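**Student:** Structures for review follow.
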Structure 1
Amino acid sequence: MHMVENGIAAIPESARRPLWVMGSRLDIVIGGDQTGGAYAVAEDRSAPGFGPPPHVHENEDEAFYVVEGEYLFGGENGEVRAGPGTFVHAPKGHLHWWRNVGDGPGRHLEIFIPAGLERMFEEVGEPAAEGDREPPPPDPARLLEAGPRYGITFQLPDR
């Protein structure tokens, strides 16, 4: 993080913490350790078809800003398609999910208010190196096991 005289932080792309999380590239842009716990921001780069299972956050609101691609966001009361420039808010305590429904890679920002959820991604993710093209095989058990410790309840389909 680079500081300027008035206390404003400028974080270059090279200072992000890149991770592979469940087959998706997730870069922690700024974490709670840098914002006094107020918020955290991550950038997700996902392949077509990728998205988390429906889930509920106990501790934070989650917001999304679509940068590129086409996503479908769903919740208790329906679904909405979202392309570049769309902002989506998922309040804590409400079931929600998202999926890349485009023909190519998608990219969106995820904002966690307050911060904290980024620590779960750091725990379950694998470090991503510059030039990585293929993610390691996903391990859903790690995510499902960690979720409750971070106030996340997943709603999985009956098998």
Structure 2
Amino acid sequence: MFKKLFKKNNEIDFLMPISGEILSLDSAPDPVFSGKMMGDGFCIKPASGKVYSPVSGKIASVFPTKHCVGIVSDEGHEWLIHFGMDTVKLNGEGFNLLIEQDQSIKAGDLLFEVDLEGIAPKIPSTITPVILTNLGDKSISFSFTGNVMNNDKYTIEIK
């Protein structure tokens, strides 16, 4: 409660969308993500195929190949969760969407499930970027590292 009262305007609280190991965005094995062309964020090396919403808001986009979801939070932040690398080539195989475009969601809602063991041998990496896409020329910083659990609360700072 104390932290909430004195929270900085440039801090965003969210729930971790996937259990796994936190990696820096520049470790993403795709230059579109590592070069921050889509925005700034972090990566998760997933330990689970369950993907939850980090924030309350609305589903802004669902890719037909089911590997990527865009969310606009109630505060107006645009989040992108892109499960794995080159997963678009799977054409939805191994993905089970539980949401649809324009649907309202709450932080912690299960968005989709992935057959992690089934898709892993078919793609270069399961590393999953979690990106804020509407930062403009701003970046984020965070202090969480190591292994994380889905739906645990974290904070990022916009700089």
Structure 3
Amino acid sequence: MSQRTNALAERLEQGAHALADFASTLTDAEWQTCVPKDGRKIGVIVHHVASVYPLEILLAKTLAAGKQVVDVTWDAVNEMNGAHARENDAVTQEETLELLRGNSAAAAASIRCLSDEQLDQAAPVSLNSDAPLTCQFMLEDHAVRHSYHHLVRIRAALKR
């Protein structure tokens, strides 16, 4: 483990803990509240964050191996998110928080196993117009940022 990978993992853990801590305070009514402009329920969004850590880490590891990320488009992401929302409409707070804690811990552990050389590996990423992006950028823009991004939107939806 390097200082860089540990720092990335710690930032992921901090975001996941902040989301989990906030989500654990929500009432049933708040859990069911739809986020404006997004349309998904808060509980579904928290579950979404928890459930995509493995995919976000897989994409980063693809880049860490110097391989191109292909067939990941915003249309595919939107389709995946829509299917997830339909399939998890009744997700419970307890199971979601358990998934969030488990998957974020596994993601952080995976990040800590990367080397600085792997963080610096770059390859084209279909999601970003085939721009050559580093593994570190992929981690920061997706797995690390994800919980922070949604927590801000959830707080705004609840005005707290």
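**Student:** Looking just at distance in nm of label points 7 Å out along Cα→Cβ at positions 42 and 138, which of the labels 1, 2, 3 belongs to the structure with the highest value?
**Tutor:** 3
**Student:** Still on this structure, I have one more. Out of 1, 2, 3, which structure matches -1000 when helix-only ellipticity at 222 nm (-39500 (n - 2.57) for each DSSP H run of 4 or more, over all residues; to 500) is calculated?
**Tutor:** Only structure 2 yields this read-out.
**Student:** Let me ask something else about it. Who wins on FRET efficiency 1/(1 + (r/R0)^6) of positions 82 and 122 (r between Cβ atoms, R0 = 25 Å, to 0.05) among 1, 2, 3, i.e. which is largest? Let's see the in-between values first.
**Tutor:** Values: 1: 0.45; 2: 0.95; 3: 0.25.
Going through 1, 2, 3 one by one, FRET efficiency 1/(1 + (r/R0)^6) of positions 82 and 122 (r between Cβ atoms, R0 = 25 Å, to 0.05) peaks for structure 2.
**Student:** Where is relative contact order in percent (Cα under 8 Å, 6 or more apart) largest, in which of 1, 2, 3?
**Tutor:** Looking at the calculated values, the largest one is 3.
**Student:** Ranked on mean projected area of the Cα convex hull in nm², for residues 98-145 alone, which label among 1, 2, 3 comes first with the largest value?
**Tutor:** 2
**Student:** Starting from the value 2.1: which structure in 1, 2, 3 was distance in nm of label points 7 Å out along Cα→Cβ at positions 90 and 114 calculated from?
**Tutor:** This value belongs to structure 1.
None of the figures in this text is laboratory data; all of them are computed from the coordinates on show. Keep in mind that this is a model prediction, so the values were computed, not measured. Cβ atoms are built from the backbone, for glycine too; each structure is taken alone.
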